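Colleague: The next part holds the structures, each set out as structure tokens.
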Structure P
Amino acid sequence: MKAFIGMLIMMGILHLPHLDMYWQVDEEILSTPGISEIMSRDKFLQIYRFLHLADNRQQHPAGHPRHDKLFKVRNLLNLVTAQCASNYTPHQAVTVDEAMIPFKGCLNFKQYMKNKPTKWGIKVFVLCDATNGYIYRMQIYTGKNMESNLDVGLCSRVVLELMDGLEGHEVYTDNYYTSPRLYMALYEDQNNACGTARTNRTGFPKSIIRRTREDRGYYNYLSNGPLLAAAWYDRRLVYFLSTFHDGASHGETVRRTNPDGTSSDVPCPPLLPDYQQYMRGVDRSDQHIGYYNVGRRSRKWWKRVFAHLIECALYNAYILERYSNPSLYAGYPSRRKRSYLSFRIAVANQLIGPYRFRQRAGRQRSGEHSETRLNLNLGHWPIQQTKKLECVVCNMTRNKQHLSRSELRHETRFKCSYCNVHLCVSDDRECFKLYHTKVEYWNTS
């Protein structure tokens, strides 16, 4: 299983359209011996087909009080989330946002989000370290939960659950989560918060809302205890809430492009630089997860979740190695700095290790590749054997032309001394010559 997961990681780097293409021998330009020599095609596909993360016989049916929509991935999900939270302490600034696991099949909690690059899929609420994108906690959305606290909305409940047990942090959210009620609840839990806001949230001050067009750089704010509400006009009016920023401007500016193509500094709220810097934690992790994703198209939704959990574990392990072994990432003049790609390759190699499948006796052919088969300087000589076996050229020609065994089948006692394959050596058949002089030796035209 370790070798299987290591192969999945390598397949995310060397991506081919279909899984069986990694074992094809017809097109040598697409051959991947680094993968095909680890495990046979049939064994890999059988593992991938019959892979399960839970015993389906223990699943409660729909309508049962203990029915779990995530039963198929619950064990692995709990394991990954527990390890992510126990092996790392996030920096002061954290981000809460949604991520999408791509899936377009039939699923009752599939979501559509028009503003996401992946518009159809499974929504995941994520708490990330805003400094490096480390995925500290996650929660898969499975639809409306009737057992949840009805006094608290979904957005507020998600943020409070993800922040449970954390103190002294600064939480950055977008306008989907931001509300005065949520921010005051976080403040009572000794956490601060900052983010863009919607004006229709309960408790948002109506006096700060502007209905007319303002000059670019317009800024106004109101405060009530620790809670600050701010309005700023950039290309349009943007509203903010914060519990730890000062409303008084100290000359902060942001660079913006004018309609004529020139750039100029525009006055901005004092909280804007922090918001722009720390709101990208989830986007940073999504960016790395999308580079070499191990996920494959599947009708089974839980396989996409399985691939996403592997990607989350890989990225978090990459962050942990950066902090635990900084010498690999120092960028010495004599060697390149360790990249996320080289880290994935190293993990795959450690998972695969020395595991290699053993072919059946007589199937291994040392001269199968063109660079050795067509090199006449290696000493390709016909030698006679006592046992007859089928000619390789005749066998491949029959398969390519879709002929029956009765139409084309020849057995011979002669084989190549270097390639270790049986080939016809006779006056009416030139199989030995074709095999060592043509790339497509089965093509007689």
Structure Q
Amino acid sequence: MKTQDLIRLGVPQGAALKSGMEFIVNFIGQGGEPARLEEELGAIIATPEAFLGDPLREVFARDLYAPAYKQRDELAPWRQWGSGLEAEAVKQMASACALPVSVAGALMPDAHVGYGLPIGGVLATEGCVIPYAVGVDIACRMRLTVYDRKASFIAGQKDRLANIIEDETRFGMGCEFKNRREHDVMDEDWNVSPITRRHKDKAWAQLGTSGSGNHFVEFGAFDVNAEQSAALKESGFDVPQGEYIALLSHSGSRGAGAQVCQHYSRIAMDRRYDLPKDLKHLAWLTFEEEAGQEYWAAMNLMGRYAAANHALIHKHIAKKVGAHVILDIENHHNFAWKETHVVNGAEREVIVHRKGATPAGAGVLGVIPGSMATPGFVVRGKGNAESLHSASHGAGRVMSRSKAAQSFTWSAVKKQLAAAGVELLSAGIDEVPGVYKDIHGVMAAQTDLVEVLGKFEPRIVKMCPAGEKAED
């Protein structure tokens, strides 16, 4: 079959024609029957959205797919990492690139369905910000602290370390410390938005807490080899080869951040009332609008507030551990940044939304976690332009919370955790290892985005107990 045959079947000139020919080669190469080829092609051409998650057909299908809502002559350029992603997540990414304000996008290998933009979706826009492309949990982020004590310290101090986590963390929707914690972030101007002003006291009450959902605080073993040690030294950290005790935390801006998202998303949806129902969560606010300026200021304040939550957790725990810190790394993965990128051959200032994606500019350090029984990684970005300097934010879910409750039992999970050497203090069944993708496969799919500088193995894990609504 030749290109003329594809054109006869309705394939347009351009990327789809090229990927169609590649599909033919792969189909035959994988043992497909030549007699069925035209039937296969016809099915993909007729309903490309049905094949967006199919490893063999998704590239051709994506080049054919045209969202129902389209205010551009063609989709903003975007690229996908990893294969076999949820068809709906791929569709959401393509739909986001159909917006008139979009200029580029990328889909990470841990991607799954979200509201508007998929989790693991990266979207660059011009002159505007999309609240739901940042996410409900504004500035959800990671922080890793490595101490100057060998990881063997954990085995002999498990009970003590578990008690430290229990004493110095709080989990749950309305959780707070009886005696409020102190941080300079509460001295900042919380009047940048009526929402931050209204929720300042609530934010102070929740300062230093972790919330619910996939948020966690855990002790573990951080391993670094000689080559990674040298790379960390290049980045300004002196961590000799070895295995150390470390603390890893994951959470965001708590109730105040959620209120900021909900308020400004409603305004954006009202302003962009002409968006189809299935795209309403992609509604944007321009920076010419007062609401857009307020949201931007509030989002950045929530970023500093989320960082303060982590800083307090790590400060209080480090004090009780009684060890020196030799490495501290942190990063947002639900946020938007003003950055300069090359788009259509020219440098432009754009707003890069990373919804469940880690910043991975050249030389930028970050943390990509796995699950409660699989490793996380310290990474250094390679500055890949096509990914908009981004990488995955974790392993990514493979099932809903309700399906997880039907699929797993604690008796089986506890055996898995014991085999992995993990002590679980609390968590819901919807956060067990089986609800996540294989983190090693995710990392293998993004070797052109980041290099690994160290590995973290969980040992003592604390998450929100079962029964709480997820805030992630």
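Colleague: Match the computed value 17.4 of mean count of other Cβ atoms within 10 Å over residues 8-15 to one of the structures P, Q, and report its label. Show your work: numbers first, answer last.
Modeller: Numbers: P: 17.4; Q: 13.8.
Checking each candidate, the match is P.
Colleague: Thinking of P, Q, which structure, once FRET efficiency 1/(1 + (r/R0)^6) of positions 40 and 344 (r between Cβ atoms, R0 = 35 Å, to 0.05) is computed, gives back 0.55?
Modeller: Answer for the origin of the read-out: Q.
Colleague: Follow-up. Suppose P(r) over Cα pairs in 10 Å bins from 0, in percent works out to 4, 20, 29, 26, 14, 6, 1, 0; of P, Q, which structure was it derived from?
Modeller: Computing P(r) over Cα pairs in 10 Å bins from 0, in percent on every structure in P, Q gives 4, 20, 29, 26, 14, 6, 1, 0 only for Q.
Colleague: Out of P, Q, which one gives 18.9 for mean count of other Cβ atoms within 10 Å over residues 200-207 as computed from the coordinates?
Modeller: Structure Q accounts for this read-out.
Colleague: Let me ask something else. Here relative contact order in percent (Cα under 8 Å, 6 or more apart) was calculated and came to 20; which of the structures P, Q was it taken from? Mind showing how you got there, number by number?
Modeller: Working: P: 14; Q: 20.
Attributed to the structure labelled Q.
Colleague: One of P, Q was used to compute mean count of other Cβ atoms within 10 Å over residues 88-95, and the answer was 23.6. Which one was it?
Modeller: Comparing all candidates, it corresponds to Q.
Colleague: Among the shown structures P, Q, from which was the value 57, 52, 31 of Cα extents along the principal axes in Å, for residues 168-351 alone calculated?
Modeller: Label of the source structure: Q.
Every number here is computed from the coordinates shown, using simple stated rules; none is lab data. Bear in mind that the values here come from a model prediction, so they are computed numbers and not experimental data. Cβ atoms are built from the backbone, for glycine too; each structure is taken alone.
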